[in-house]
1. When Kirkwood radius over Cα pairs in Å, for residues 62-125 alone is calculated, the result is 13.4; to which of the structures I, II, III does this value belong?
2. Taking Rg and Dmax of the Cα atoms in Å from the coordinates of each of I, II, III, which one would give 17.6, 58?
3. Looking at relative contact order in percent (Cα under 8 Å, 6 or more apart), point out which structure of I, II, III has the largest value.
4. For which of I, II, III does helix-only ellipticity at 222 nm (-39500 (n - 2.57) for each DSSP H run of 4 or more, over all residues; to 500), calculated from the coordinates, equal -4000?
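Throughout, read-outs are computed from the coordinates displayed, never taken from laboratory work. Model, not experiment: these values are computed from the prediction.
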Structure I
């Protein structure tokens with residue numbers, strides 16, 4: 001059975017604070033306690049506080065792919081405020097398979113119809129994951145988080161449309177997103193044309209060219225037949 005793990009909505013402010021604490025060099029337990037103390041300004045339930053802090057920790061601190069996290073950490077102070085959302089988003093895709101599946105389904109629905117019904121997203125997730133109570137909570141909390149971040153908007157009850165579009169100009173952020181996608185999807189490589197048109201990245205507007213991606217450390221470039229494909233280096 002797949003673990004869900006995304007059981008509370010999270011605010012961008014909390015994600016940004018997590019990064020700031022990580023940059024200070026604080027250890028995992030100190031960061032966790034800081035986050036719990038801060039989140040207690042918003043919630044009273046200790047269980048809610050613990051679960052919200054756990055999401056932040058799993059995205060940025062207690063991570064499997066430390067080289068990808070460190071790449072994002074190095075970028076953080078050198079990108080536009082809106083591009084920071086892409087850093088959080090990419091790490092969420094890696095840390096939470098349920099988040100990865102939901103944003104892909106949302107992106108496909110928006111591509112086909114410019115809006116989506118939450119009920120349809122839930123049904124497709126249940127087909128893949130099985131229907132259970134924690135999954136229902138997780139879907140709702142992810143939708144709430146995406147709405148909080150401004151990436152989707154309510155059109156009417158149960159129906160959503162795309163929110164703001166974030167223009168990604170920094171080539172390293174583009175490379176980071178591609179790397180996160182490949183890891184989250186458990187793929188070895190991707191064609192650059194496909195990489196420009198991924199459902200998962202519905203909130204972002206970006207163009208890719210091989211020249212700007214050539215010298216970015218986390219990506220590799222290879223030829224398969226007549227196609228040039230991009231992979232992730234040395235995970």
Structure II
């Protein structure tokens with residue numbers, strides 16, 4: 001049975017709320033995608049909803065609380081959903097990255113920008129690539145999107161996940177060959193998933209969790225090239 005998509009739209013301007021809803025309906029109709037759309041005009045109303053959403057279109061400027069506070073609380077509650085910020089300003093782009101927003105769109109942009117963001121969100125939701133890891137006490141399938149970083153531990157590696165870690169008897173070189181383009185070896189002892197990088201500096205990377213990793217001098221040029229290719233393709237701000 002086809003899965004029904006759930007989309008939340010939160011904007012205090014009724015006119016723009018209607019525009020966003022119409023654009024979403026047009027997108028869904030073109031793809032023959034079943035969906036439910038829920039509209040809110042207050043951040044607290046969205047947070048109090050008992051429904052879980054696949055995609056959330058969220059205005060940055062709301063009358064009761066700003067969109068970033070809504071997103072932070074949503075994430076703290078470990079609720080699912082890809083957040084797409086909608087705003088008239090560009091000074092808050094960095095905050096959007098801090099709450100791991102999926103996209104940041106301008107109200108002055110074209111409807112095509114929104115359609116492309118929705119299309120990318122659907123593709124990302126179908127990101128089911130992963131690897132089977134045989135740990136000391138368990139073997140499990142791990143999605144690539146769950147892996148934050150991998151660390152060499154002599155004859156073993158530690159795979160740090162969104163919800164814990166696994167110790168696997170495997171070399172860093174061997175697992176590196178099984179990973180996709182979101183991963184980069186930055187040092188002889190570490191592989192990083194660019195999905196979780198908040199800040200890039202010439203000599204180090206900082207993840208959203210605050211952990212820092214030094215980039216070896218030999219790898220700096222390669223890491224810079226790969227990182228900017230990745231964010232240009234997947235983490236663009238429209």
Structure III
């Protein structure tokens with residue numbers, strides 16, 4: 001009787017070990033970027049898939065693969081390490097935290113597809129908003145030139161996207177622009193603004209950090225900071 005119990009217990013332990021081993025292997029299997037832990041899709045259309053990334057302290061993204069070009073806007077910085085799939089080398093963390101509002105274009109078309117894992121090693125959450133470009137057949141749409149418009153600082157310009165940073169103090173006003181191509185706005189620091197569109201009443205908005213708004217082409221507008229805090233955002237037009 002005792003030998004039967006011992007045998008059953010042994011088989012149970014063996015089965016449990018097998019299941020846990022299989023589970024651990026699955027945990028290390030790479031997934032697409034939009035399926036990675038703490039990468040939550042929040043919007044998609046013919047141009048992009050947008051992700052809200054929020055990695056708590058001590059947690060990691062798991063190995064995930066970057067298949068297409070993408071852009072990330074840092075919202076809340078944190079120290080992170082990086083490890084490429086198939087390598088035991090752990091890179092970082094860097095000596096300083098990323099800067100809120102840092103906007104980066106990840107050129108996978110030139111760099112090549114790659115798989116990695118990031119670990120938040122700092123005491124604060126890492127938050128960013130990223131979007132992945134869809135593999136569209138037609139690219140090269142005309143985008144607006146805002147070089148002579150007050151308040152817009154161009155920070156990215158390539159064959160996929162043009163981007164501008166805006167930092168508005170209370171009471172400051174952006175010059176009028178006409179957006180030529182579809183795009184979006186991502187808020188780094190929220191606040192209270194009025195958007196002025198010719199022929200329409202003033203439109204008040206109270207965006208928060210990490211909020212975004214999709215913007216169609218051929219829109220003409222001005223923006224005024226009507227709140228008591230600095231408002232910062234990044235605007236994009238897609239080619």
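1. On the way: I: 13.4; II: 12.5; III: 12.9.
The value was obtained from structure I.
2. I
3. When relative contact order in percent (Cα under 8 Å, 6 or more apart) is calculated for I, II, III, structure I comes out on top.
4. III
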